[in-house]
Structures are given as C-alpha cells and as structure tokens.
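Please treat every number below as a calculation from the coordinates, not as lab data. Remember, it's a predicted structure, so these values are computed and weren't measured experimentally. Cβ atoms are built from the backbone, for glycine too; each structure is taken alone.
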Structure 1
Amino acid sequence: MLTEIHIRNFALIDDLTIRLHRGFNVLTGETGAGKSIIIDAITTIVGERLSGDLVRTGAEKAVVEAVFDLSGDDGIVRRAAELGYEPEDGLIVISRELSAGGKSQVRVNGRISTVAMLRQLTSGLVDVHGQHEHQSLLDVDNHLEILDEWCGRDAQRLKLEVHGFWESLSEAERELEALRHDERERERLLDLYKFQKDEIERANLRVGEEEELLAERSRLANSEKLSELANAAYDALSGGGENGAVELLYSALSRIQAMAGIDESLSSLTEDIQNALYAADQVRLALRDYRDSIEFSPERLELIEERLDAIRTLKRKYGETIEEVIQFGRELGDKMETLSQSEERAAALEARITDLRGQLEAAAARLSEVRRAGAIRFAKGVERELHELAMESAKFEVSIAPCAPGPKGADRVEFVISPNPGEPLKPLAKIASGGEMSRVMLALKTVMAGAYRVPTLIFDEIDAGIGGRTAAVLGRKLAGLSRCAQVLCVTHLPQIACFADSHFSVEKVVVDGRTRVIVAEVTGEDRVQEIARMLGEVEDSASAADHARELLEVGARAVGR
C-alpha cells in the first residue's frame, strides 16, 4: 500500500508530506484548495508525462516521492523482483524529479530507472481512477483475467488444462521445425553434441568428487602444519620426554584406587578415570597413526589441481554443479538420438501435433462455455452496482469474441458499457465523464471483491453529479472496498467522507505573499468541523455541526468502528 507521499516545489505545493493509512482515506477541502494537485503529483509516480510548468515558480526542480509497503503481498514482491527492484525491509521508494527545463529523472530505491519501467512496476501497485492512462481495468488485456477470476475454480482448472495443451503443442511444433531445419545445420548440431558429450564422458565425473578433491588438496597444501600440530598433540598426551597426559592419568588412577581402598564411596571415580585413560590413550594412538600417514606429495597436489581445473572448465560450460554437467551429457544423448532419427520423429511429431490441436480446441471450447455463463452473471452484478450508484440507465456487458486458440483459450474478452439511455455499448475507455468512469471502476471493483486486486485505489471526481442519498451508498461501497485494498478518495460530499477511516483536510493559504497548499489529518472535533464545513454550504453552522456528528456516527456504525 501507499504509506507516504512527499511533494516539494510542485505547482502550488512548496513542501508537503502526507502519511496515509490502511483502509479508507479521504481528501476534502474547498474547491480550488489543491486536492487535484495532490492527485496530479501521485500520477507522476505512476508514469504520467510531466511538464516544466509544474515546477513551483522560483524553484529549480520539483520532487515527488512515494513509499510503498509491500509486506505480505508476495505476488507484488515477485513482480518487483522480476523488474529488478528488490524491496528493502518490505518497502519500495519511488521518486520523480522534474527540472524547470522539463527534464525528469526516475529513481526506485535510490537507483536510476526509466519511465517505462516505472509504469510496469506501478501498474501492479496503484490504480488512479479518473485518469484514463492509469486504469489497469481499461486495458482490454486484463479483462480476460478478471473474468476468469470471477468464474472461479472451473475456469482456473480449464485454463491450466488449455495452457498445458498449448505448451505441449508449442514444444512439439518447435521440435518439428528444428527437425526440418537445414540438413547442414542438423549435421553441425550432431557434431557439436558429439564433441560436448565426448568431452563430458572422457572426464568420467563422479558426484561428490569435487568436494573430496578440495578436502585432499587442503590436507596436502597444509601437510607441514598438520604434521606439526599432530606431533605436538601426540607429545602432549605421551609426554615427549616429560610426563604426558596419559602418564598423569595413570598416576591419578593409582592414587584414586588407593583412596577407594580406604573409602568405598570413591570407587565410582576409579571407573570414570579408567574411561578417561582409555579414551586419552586411543586418541594418542590415533594421532600417532595420523602423523605417520602424513606425506607431502607435490605430484599428487599437481594432479588434484589439474583435475579440479578440468571440473571447473566443464561446470563453466555445461552446468553449475557436477550433477548438472552429468545431466547435460545425458540430454545431449537424447538430442543426438532425436537428430539421428529425424524422419521417423517428424512423422510422429506431426501426428502428435494434430492430436494436441484437437485437445487444445476441445479444452478451449469448454473454457469458453464457462466464461460465457460467468460473463452473464458478472455483467448483471456490475449493472446492479451501477444502478445503486446513480447510473440507473447504465447497461454493462461482457463481449466475448472467438479468436485463434492460444495459451489462454480461444476468446477475446472486453467490457463494454452504455452509461445513458439510447447510447450504444462502447469500450470502457470511451467513457468521457471522470465521475462516471470512477463509479464504473468502483462497481467493477465491488463485484470482483478482490478477484483482481491492486493494493492502492485512488478515486478522483467519483462524486461528480450525484446527490446525498447516492453519495451515502457510494461511501458505504468505498468503505467496503477498503477492506481488501487501500482506498484514497477525493470528495466534496460529507456523506462519503463520514465513512472514511482517515480524513485529510486540504487548504490553500497565503504565507509571505506566496500561495501554499497544506494538508492536515483531522480527527475528533476537528473532523466534525470539517464535515460541518462541507455541510455548511446548505446548512447554518450550528445545525451543520450537529448533522456532522450524526453523519460520523452513521459512518462509524456502518464500518464497525
């Protein structure tokens, strides 16, 4: 989720930090207070094109920095890692700088990046609804995934089946193409595979051999030190001209036995010291044998180095471990056999390809049936949500058109809508109204209930053209949606703001002759006054404050606070 946004010298903002929270966050303020500037700043983090005009007058550059907490979201962490961005302590920090001359720079966790890479990364982190460029749900390529998630286990099972047939078919087609390749290329590959296979077989590799050689090399290279240490340890036990540990133990045993003859309670000590004496003597003998066996052999050391060098060469060429090199050699044999039996193999592959195509088409047809049935239910659910959001005449459909079978089936899926009576169904991206667009996005998100989840959802202009009753419905839905994603909403309506978990007031002020935008999180009585201000346009101040408290109580009860 988006935990912090820092904006400096951006439009009317000189230096501003907003710390957002989980759940439902709202931004409120007078018209023209600067709420849209904050949203514009956030869009720069998701790859919006920038203009030098956005740099605050008198400043050299504008800076927008956002901190995303990816903790607990393994899918997004993997996506970030695939793009080369490893989260640090679960965090991704994105910054965008814009000079007054129009040049911009992107950094991710301190590393310079590109706008294209930024868009790839943030497409899975945040959706800004109200700005068409940043709505992943407007991307037709995503509609198929959304529908399949909605259709549930049957669709997922069939999708895996289709993908499996597609992979097998593609592999068979690639193999057939390779078999039909230029004969000279076939001979070249045979020669190459034979050379590589012979090289591996001549080495006569054995699993565990490298570790054994490294251990032996270490012993040989340190033979003088090992001999010195073994001899010193042996002398310490044997005496080396003086009483050693073994002799001292014998002496102690004799005295303890004498003591036990007087005091029987000491008899157990006799057994203990006999055991210690036996163990010490065994160690002494083992050290003697080890010392006598140590022999430095330059010839053997040279042979080991040559063998290790040969192993390293093979690993560099064919695998990271001896096991992988051996397996590579086996695979070479299979490849050589395939090339040698190209004609027979080609006929078998042609038959397999025909069979796989039939299985792929059949599985894709079954998947299409599940999708078409699910599409009807999905469309009805979205329409129902739209009607509750003051789009009573809206029509929503899932268009499914056939296409050539592929890894995802044989369907092209697109969401289409008619917001008003008499208008034809058209793609979501063709909706002109920002308010309508935001409500459509909210309806889709509500119906999907987490099926296509982006951690942070930002809604701008979502309350355009709606009244109090519809606003209350919309506020409840935003609050419900915030249980599975972080929601940030810009609103002018108190009936929406009262449902928020966190409330931020945006205000434009003049300081030392310069206009500034300030943001403060409001709680308690301050929040009552902000809701009252929003109501004050149609109510007197006293009744507005009472009404504000009522709205906040309703909102708190509705979301279980």
Structure 2
Amino acid sequence: MDITSRCTLGDPNKLPEGVPQPARMPYVSDKHPRQTLEVINLLRKHRELCDVVLVVGAKKIYAHRVILSACSPYFRAMFTGELAESRQTEVVIRDIDERAMELLIDFAYTSQVTVEEGNVQTLLPAACLLQLAEIQEACCEFLKRQLDPSNCLGIRAFADTHSCRELLRIADKFTQHNFQEVMESEEFMLLPANQLIDIISSDELNVRSEEQVFNAVMAWVKYSIQERRPQLPQVLQHVRLPLLSPKFLVGTVGSDPLIKSDEECRDLVDEAKNYLLLPQERPLMQGPRTRPRKPIRCGEVLFAVGGWCSGDAISSVERYDPQTNEWRMVASMSKRRCGVGVSVLDDLLYAVGGHDGSSYLNSVERLYDPKTNQWSSDVAPTSTCRTSVGVAVLGGFLYAVGGQDGVSCLNIVERYRLVSVLERYNPQENRWHTVSPMGTRRKHLGCAVYQDMIYSVGGRDDTTELSSAERYNPRTNQWSPVVAMTSRRSGVGLAVVNGQLMAVGGFDGTTYLKTIEVYDPDANTWRLYGGMNYRRLGGGVGVIKMTHCESHIW
C-alpha cells in the first residue's frame, strides 16, 4: 500500500492520525572514513586520479589536492587561492627534507606516522612549514620524553628555533632542575654566551650553592679561553657573587687570574665583598645578584594504575599533577590488571596481584621507575593469588591487605573466598610474612598509610559494597574502626597526596564513580574533592615525589 498517498498536502512527511509511522533506522558507518582513505591511498600509490606532483629535491610525490588541502592549511592556501601553484600540475616545495615530506604525505592519507630519533629533527620543521599542528605536538611530546642532562640544551635550542613554546618551557625547567648534571655535559660547553646567561639568570636554578654556578661559568670560559675571555665580565654579572661564602669569594674568585686581570670582574668581586662585610648596609644593596635562588622542589603526583574498562582488565597508567590539574598517560604495565594493589616503597611504585581478565595473579609484576618511564619485574610473588587487594607501605614493609583468593574460591567457597589475612613484604629478604587480620573481610578495598597507620576503606564483603573504614597500628598489631566515607566504594583507590588521604573512584552498588573524597583526621569526616576524567572500578593509585618540570616530560 502506498502510505504516502494518505499524507496531507500541507506536509508530505506528516501522516494522518491513526496511521503508523514508517520504520526508521539511522545508520552511521564507523568503517567508512577509514576504508575511504585506504582506497584513496591505494589510488595515490597507483598514481590514479592524482592531480598534483610535489617535487621535493630529487623526489616526486604524487597526490590529490583535495586530500592535501583538507589536512594542511599550507596546501589549502596554495591550491585554493590565486597563487601560481594552484594551476600547476608540478609544484616545487623548497626547504624541506624529502623523507620528512614523504612521511607527512603518508600521514595525510593514513593518519599514522612514527616519530623516532632518526627523523624528529627533520619531521618537526617540515610539520611547521605545512602547519600540521598535530604532528608538531607529537614531535614535541617525543622530544619531551627524550630529555636528559646530556641533550636538554640541544632540545631547548631546537624548540626555540621552531617556536615550540611548550617544549621550550619544559626543556628550560628540566635544565634548571638538573643543572648540576647539565653543567658537566659537552652541550653546556658549546653554549653561546646569550644562552648561558639565560640559564644562569634563573631564580629556579637548582644548585647546592652559588659556588657551582661560578665554577660552571669558569669552566665554560676556559673551554675556549681566547674567544670567551672578553665575554667573562658580561657572564659574571649573572653569577650571584654576594651569596658566596667569604672564604670562597676571597680565596677562589678573587685570586683567579682571569678575574684579577679584568677591571669589571674586580668591581663585581668588590661589590660582593662589601655586601658580606657590611651587613648593616645590605638593605641598600639589594638587587638581582643578592636574591637567593628558589629552585623548584619536589611535589607529589598521583598515579592511577590498571583497573577495569569497557568490559575488560586494562594495563594503562595515568598520572595526575595537582599543580597543573592535569591527567597524562604514562607507560603501561606488561600485564592487564584489575583489582591490582599499588603502593610506593623506596620511591618505586609496586603493582601487586590483580586479575588479568582470565587468571588470578599473585605476581608483583613490575615496579615503576618514573625517571625512565619503565616497569621491571624482580619482586617475589605473594603467597597466594590476590585480586581486589589493598597494598600499603609502612616501616619499610610492603603490606598486601585482604582481597579475593582465586585458587581458594574455585575449590573452597564455590565461587570465591574473601581473604581477611594481611601479609607484609620485606624488600631485603624478598619474602612475604603473615600478620594480624582485619576486623572486616574486604575485597575491592582501598588501602594506604596515613599518619603511621594503615587505613583500609570501603570494598565489599559477602553481601554488599562498604563505606566503612578501619586502620592498623603496627605497634600494637591491631585494627580499629574509623568514620565511614560519604559513599559506598567497592574497587576504590586510596592514596595520600600532599598530606591528604584521598579515596578515588570505585562502585557504590549502582554507579561507577569518578569522584574523589578526602579524609579529615581532625574532624574525623570525609568530604568530596573533585573527580577524574574517567569512571574507574578496581584501579590502583600511587604517589611519587616529582619536580614540577618532570611531571610534563612524559
């Protein structure tokens, strides 16, 4: 039957009352964009329907104007305006590396590119020329991860040349924080005077004393003494001589032949002597050279490790920096771990047990080194498989608290058995030992050390999610209850960040949570404190002291 014949003339899409609406099924293909690009890329490789040839050095690259214009503002301006290139079939591109151009054209057709040490120095300038912001960001992120005292000055100069402001800022911070190692590098000795002055002028330069700055400057001058000797007075102005000890100022600085032979340098030494010898006059002598340096000190960052997402255990790790209020991805574990226990012992992050989606784990798979962004396995396993386990460090011991024993659950309690025992790990013996059990059986609990006690919060018992909490006193080997959280939280993460005990995420029996609450020991209460980007059940959290600049490297 032609149902449209019964529609009113006023609105051909409106059906009379009583007539059923036609069935509709909107369809959006997730495959279409990828498959279309794959076919267009195949056409490019076969040189079919190509309407432009890019000539880069001795290389000819066949392409389609519409694809290049869609990806690059540089090409869009070239091909859609009145430039001569808009009418040419062959376009010469100058001042760009052949291989870098090939990689960027491949990216335009595939959305993929591999940034590596061998191509980043040509890929970034090429991306800048073509105005490919996404590739510029990828190159800068790669270089951030490569920062090292031996190369940070080169990366700093490279970032400055190509106007990568964020990379320049991070390289600056890294250089300042690691100055004691940077000053010994070959790159430091090759610095031009203006860049050296930029570095040593910083209030945030991390040095034990101003003597290190003076020694670094003199080593730089003597590296090429004939060329740099005339520059010494200009550079020495930025060494804070009044902050030196009198003994060093007179015995080392004042007696140095290079200093003694230059009038401007002698004047700077005399200024410092007056500052040291006339304390009553110091308020009148304040200036950049008398201002103490204030290097960035170590802060704390929060790590969210593993967990459960989209129906499966995950191995991903992300890090939250309270100073920037940002979450960033870092290196993943080699195993997927839901219900993993996480804590920090001797500045290393331990991931204990968990479930990988098919098996219960008793391995302490990796410990995380934030300086290298790597995990490595050299820790003894717990005595039993444990998922949904709490982990904490106290008195040099790593504690595994509660959880679910996968082996016993299959054989003893039909489906699972809650573990109420607590073990502790001695890193010197590389062994686990049993200590006092908790008052409440808990799996999916949060566990952390706060004010010299182990706190165990939330989780799930035999029947329901828990908001209750208890704490362990190692001096008495006993557990005692504390006030309950504002929400029931099974699969909750627990950590102390900048002196605050934080409960992160979890499941309240109805909803997966991304909220965070903080415990106030004086008021004996919990309060809400923001939230994460993603809801997390069974994710572990851990905290490592880091400098503000290091928190952006990864």
Give the label, chosen from 1, 2, of the structure having the highest value of distance in nm of label points 7 Å out along Cα→Cβ at positions 185 and 393. 1
Taking mean count of other Cβ atoms within 10 Å over residues 201-208 as the quantity of interest, name the structure among 1, 2 where it is greatest. 2
Origin of the value -19000, where helix-only ellipticity at 222 nm (-39500 (n - 2.57) for each DSSP H run of 4 or more, over all residues; to 500) was derived from one of 1, 2: 1
With distance in nm of label points 7 Å out along Cα→Cβ at positions 217 and 529 computed per structure, which member of 1, 2 shows the largest figure? 1
With relative contact order in percent (Cα under 8 Å, 6 or more apart) computed for every candidate in 1, 2, 9 is reproduced by structure 2
From 1, 2, which structure was Rg and Dmax of the Cα atoms in Å = 31.7, 108 calculated on? 2
